[in-house]
Structures are given as C-alpha cells and as structure tokens.
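Computed from the coordinates by the stated procedures, all read-outs in this text should not be read as laboratory data. Quantities reported herein were computed from a predicted structural model and do not represent experimental measurements. Cβ atoms are built from the backbone, for glycine too; each structure is taken alone.
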Structure P
Amino acid sequence: MQDELTQVDIQKMQEEINYRKEVLAPQLRAAVKSAKELGDLSENDEYHSAKRDMNKNNSRIAYLQSMINTAVVISTDSREDEIGLFDEIEIHYDNDDETRRIRIVTTLRNDVLKGCISKESPLGMALLGHKVGDTVTIKVNDKISYPVTVISIKKGTDDETLEISKY
C-alpha cells in the first residue's frame with residue numbers, strides 16, 4: 001500500500017526518525033543498561049519497562065521508515081476556486097443548521113479536535129474539488145449520508161507547523 005504524502009510530511013517523518021535514533025535511542029539504551037544492573041531480570045519492573053519503551057521507539061522508527069519508503073509524493077496545488085489540500089473551508093451542515101471551519105490535510109496530519117480533517121475521510125474525499133455554494137452529500141457508509149454546503153474557501157499551503165500524528 002502506498003501513502004499519498006507531501007514533501008513536508010516526509011521531511012517531518014525524517015526529522016522524527018533522526019530524533020528517535022540520535023537522541024531518544026541512546027537514552028533508552030542507557031535506561032535499559034541501568035535497569036539491568038539492578039539485578040534479577042525476572043522481577044525487575046524497571047528493566048521490563050525500559051525494554052518496552054525501547055521496543056516502542058524501534059517500532060515507531062520502522063513504521064515511519066516504511067511510510068517514507070512506500071510514499072507517493074503529491075502536490076498541494078489546486079484551482080483557486082476549488083477546495084484543495086490544506087485549504088481552510090467553512091461548511092454548513094444542512095440537517096443540523098450548524099456551521100464549522102475545517103482544513104483538509106493529509107492523513108498523517110489528521111487532528112479532528114483541531115479541525116484538521118483527512119483528505120481520505122468521507123468528509124475530506126467528498127469536499128475536494130468543490131466550490132463555494134456547492135451542496136455536497138457526505139456518504140459515511142451505505143446507510144448514512146448527510147448534506148453540507150460550502151460557504152467559503154480560504155486557500156492554504158502545506159503548513160509545516162501542523163504536527164504529524166504520533167499514533
């Protein structure tokens with residue numbers, strides 16, 4: 001499977017890999033060594049905890065490296081009047097008479113609590129390419145769908161301040 005990521009996504013993942021290898025890994029190895037010196041490993045909670053943390057770090061490095069290796073780099077360009085990646089949009093939920101501001105982002109930088117919606121989510125997929133005034137049906141699954149109307153589009157850029165997901 002290939003992930004569609006931007007050049008900034010890849011850069012941020014590489015920065016995290018470098019931090020984990022150069023800063024975190026030596027600290028974790030030292031913690032394992034220190035805990036090992038406490039004695040009997042079968043009942044040494046500090047040792048098991050330190051090993052678990054080191055393994056989590058190694059797993060995260062492998063996951064990020066795999067994402068980079070299989071990534072397809074995508075452009076963030078879109079037409080001025082259409083919703084594109086990193087644009088901030090205001091939408092009106094027609095059924096609830098509620099308005100909300102969201103930003104369409106790559107899956108790696110999805111953060112619903114901050115209004116950053118993945119381009120691969122039902123909402124993100126449905127909205128990409130639409131214009132102000134369009135009413136779009138968001139299909140969650142075969143039984144659930146709802147309409148939203150695009151109120152405004154503020155063109156965005158691949159914002160380096162948006163953190164990548166740690167999960």
Structure Q
Amino acid sequence: MTTIRTPAKIIPRAFPGIKPEEVQEIIMNSRIKTYPPQTVICRENEVEYVFYMILEGDFEVTKTINNSETRLLKSLTAGDFFGEMALIHNAPRAATVRSKTNVIVLELDKDGFNRVLKRSPSIAMAMVSEISNRLRQNDQMAIEDLRLRASELADAYQRLAEQGPGPPRISDQCGA
C-alpha cells in the first residue's frame with residue numbers, strides 16, 4: 001500500500017538530482033489516484049490534460065499502426081512517467097496507456113504540470129531527456145519496421161522473378 005512518504009521516494013527515481021523542495025512542489029500540485037487492471041488511462045488520439053507518475057503497478061504503452069495492428073511500445077513501472085508529450089505540445093495522445101495490474105499514480109493537471117516545469121530546471125531537463133530517449137526509440141522501431149517491409153518486398157519480387165515472365169499478355173498475342 002502506498003504511504004504518504006512513497007511519492008517522496010519514487011519521484012527522485014524519475015528525476016535524478018531533484019531537490020527536496022522540488023519533490024514537494026510536485027506533491028503539492030498533484031493528487032494520488034488508483035486504478036484497477038485493464039484501465040485505459042490515456043487513449044491514443046484523445047486530447048487529455050494530465051501528466052502521470054507511476055507510484056505502484058505496471059502499465060503497457062501501445063500504438064495502432066496502419067489502423068489495424070496494435071504494437072506494444074513499452075512497459076512502464078514505478079518511477080516511470082507518461083503523458084508529458086501531449087501537455088508540452090498541446091497535442092492529442094500519441095499512444096494508449098493501459099494498466100496491467102492494480103496501479104497507483106500521481107496525477108498533475110496541465111496547470112500544475114506547467115508550474116512544476118517552470119519552477120524546476122532539473123525536472124524540465126529530465127523531461128527533455130526522457131522525450132529525447134522515447135523519440136530515439138520510436139525512430140529505431142520505425143527503421144526496423146521499414147527494413148522488415150523492404151525485406152518482405154524484396155522476397156516477393158524475387159518469387160515473382162523466379163516464376164518467369166508469366167503467360168503472354170493479350171497485347172502480345174494480337175501483334176499490338
């Protein structure tokens with residue numbers, strides 16, 4: 001069970017080098033919420049205005065690819081956070097985040113999130129670092145996906161080439 005001291009222990013895991021007064025700033029601007037397993041906390045393409053820090057439990061982050069395939073991007077656990085990109089960019093959620101277990105999170109609304117960022121350079125730098133890492137991981141996944149698709153296309157082309165020229169076309173038979 002989460003005690004009042006737990007946020008003070010978890011927050012520094014997410015933001016190394018954070019000062020005690022910055023930890024208190026986050027705690028004062030947030031609320032603690034619990035959710036059962038299989039709860040969608042953030043839904044891809046929805047406009048939402050909350051930042052989350054995980055105090056307890058596990059989440060999965062998924063994204064829909066080509067309107068048909070759901071891809072697991074990442075698993076999250078205590079000390080991880082999510083929801084910052086949509087707030088920073090005033091944009092819809094880029095992925096869906098669902099609880100895998102009973103979870104406890106620290107929630108900051110957009111105003112609280114902005115106050116914390118403005119008053120805490122170490123938190124702002126940690127956010128920049130995490131966003132950069134996530135973008136790099138997403139780029140790598142996209143590159144791997146392109147490589148896989150290119151390989152599949154090359155294999156299909158090779159199979160077609162091995163089948164020969166195929167039956168004559170109607171235009172070849174008519175002397176056209």
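Looking just at distance in nm of label points 7 Å out along Cα→Cβ at positions 53 and 125, which of the labels P, Q belongs to the structure with the highest value?
Evaluating distance in nm of label points 7 Å out along Cα→Cβ at positions 53 and 125 on every structure, the highest lands on P.
Computing FRET efficiency 1/(1 + (r/R0)^6) of positions 93 and 109 (r between Cβ atoms, R0 = 25 Å, to 0.05) gives 0.95 for which of P, Q?
Only one of P, Q returns 0.95 for FRET efficiency 1/(1 + (r/R0)^6) of positions 93 and 109 (r between Cβ atoms, R0 = 25 Å, to 0.05), namely Q.
Determine which structure produced the value 19.0 for mean count of other Cβ atoms within 10 Å over residues 77-84, calculated from the coordinates; the candidates are P, Q.
Computed on structure Q.
Once relative contact order in percent (Cα under 8 Å, 6 or more apart) is calculated for every structure in P, Q, which label goes with the largest value?
Top value of relative contact order in percent (Cα under 8 Å, 6 or more apart) goes to structure Q.
Using the calculated result 4, 16, 25, 25, 20, 8, 2, 0 for P(r) over Cα pairs in 5 Å bins from 0, in percent, for residues 69-116 alone, pick out the matching structure from P, Q.
Q
Comparing Kirkwood radius over Cα pairs in Å across structures P, Q, which is largest?
Q
Hey, helix-only ellipticity at 222 nm (-39500 (n - 2.57) for each DSSP H run of 4 or more, over all residues; to 500) derived from one of P, Q reads -11000; which structure?
Checking each candidate, the match is P.
With distance in nm of label points 7 Å out along Cα→Cβ at positions 45 and 133 derived from the coordinates and found to be 3.0, which of P, Q does the value describe?
The correct label is Q.
For structures P, Q, calculate mean count of other Cβ atoms within 10 Å over residues 21-28 and state which one comes out highest.
Answer by largest value of mean count of other Cβ atoms within 10 Å over residues 21-28: Q.
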